[in-house]
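Heads up, there are several structures right after this.
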Structure P
Amino acid sequence: MKFEILIPCGNPTALVWDENFSKTDKYEINKNLMNKFNFIEQVGFLNKIDGGIKLEMAGGETCLNAIRSAAFLEMSDNTNSCIVNSCGEDYQCGKFQNLIYISNKLNSINFKFLKDNQILVNLKEISHIVSFEKFSFKDDDEFKKFAFLELQKHGLTKFKACGFIICDDDLIFPAVYVRDVDTLFFESACGSGSLAVGIAKNLTKGINYCKLIQPSQKTIFVEIFKQNDNFDKFKLYGEVKIYDRKNF
């Protein structure tokens, strides 16, 4: 079994070249990789397809950092753009200076104000609560427990994936739960969470562009485009680095 470990904005991601693995196989591979390489935060599976590459996460969720990582591999032959298919969507990806970007339409999103400073943003196959409240936690575990209870309270843990994202100006702190692989991480960086924050900032402050500093201290850049006051599309940029190529 061949796999690659990539680091998109500090978010360690294993991408496995799929060999017609069953859902059970993928669950076991996910568990084994995370046990052997305990710094990995997520696992996805890759297939070459006509016109691009297909990515399926072990938990079936949408993961923008993993999509950007798949694009990084697909463009390793010096091409400057590619298509990555994930969760039935074709994402346009490409290179911008030394960054990898991902872009797609936003017409399938919806949102709800839970309170004045807290917004639920539903993306395809992942939902995030974005909170602009001030919190203080003694450690990461306390934050994760709090985040999971908030996600449970709003009925989100029954879905494939969900996150609780604290946003403090340009700093974000993401806790993400993935149901089918039963993982709860305080993530080093979160692409979909950054997109949700970008949408929430647009809703509350009218901001169309933001630089979001991740727990890894890396930056994800988010652009939001609207047409007639409706969300139209997004573009998200960040670095991707290769960590290792392995057989397992």
Structure Q
Amino acid sequence: MNNIQPLSWDSTFFNRNIGQAHVTNAEEADALKIAFDTGSFDLMYVTAASEAIQNKLYDVFNQPPVEHKRTYELAAWSNPEKKPIHNIVEIDQVTQALIQLTFESGIESRFYKDTNFDKSDFEKLYIAWIEKSVKHELADHVFGVFLSNQLAGFVTLAFKQDAAQIGLIAVEKAFRGKGIAKALIEHCVVNAFESGNMPVKIVTQAHNIAACSLYESMGFTETSSVPLFHIWKNR
């Protein structure tokens, strides 16, 4: 059984003692229950290796998974000459409009869905995320679309060692249905293709049907779907 690994950044940021663990068999689930109950962690992020282990964790902790983390990947780009239907620009400053749209990008996330987190926790996390992205600490690019002098949509793109990672993405409600999300993703893919940073990866939640359908329609392939639990002490 792997020990519960402390998460120092999360613990400091949320002012709670937070750890993480990955469970691969029933014996590990039982041992994890003992370690958590007798330890000092307030919260534990737990991933399950299979559906059977997911069910075992539910039985042991009496808490359902907060989400199924689904990863998509696009290995190649077949239309590098395609031009976006919207004018896409680099965003270099954090505005209130960008912050509000950043909140919108996280409403399907585990930090929003888990009501044990205060709304202020969620907002603080996503403000930090977009601020660090614009400063190029968490992302190499923040792209946006402006329509009628308003921020209509944005996306963050980070170049990792083995792939380009699309992070935050959202479209303002008033501008949905205009192909903005697709245009932003295509812009990220072209950017990754031209800079030699393929494949492109994007993570979402299995329950976010609209996002999953969009990625699949663009040729992204699901590479993993992992149940993720938030195990709280005394909740």
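No value in this document is a laboratory result; all are computed from the given coordinates. The structure presented is a predicted model; accordingly, all values stated were derived computationally and were not measured. Cβ atoms are built from the backbone, for glycine too; each structure is taken alone.
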Comparing relative contact order in percent (Cα under 8 Å, 6 or more apart) across P, Q, which is largest?
Q
A value of 1.6 was computed for distance in nm of label points 7 Å out along Cα→Cβ at positions 65 and 217; which of P, Q is the source structure?
P
Assign the value -11000, calculated as helix-only ellipticity at 222 nm (-39500 (n - 2.57) for each DSSP H run of 4 or more, over all residues; to 500), to the correct structure from P, Q.
Q
A value of 0.7 was derived for distance in nm of label points 7 Å out along Cα→Cβ at positions 25 and 49; which structure in P, Q was it taken from?
Q
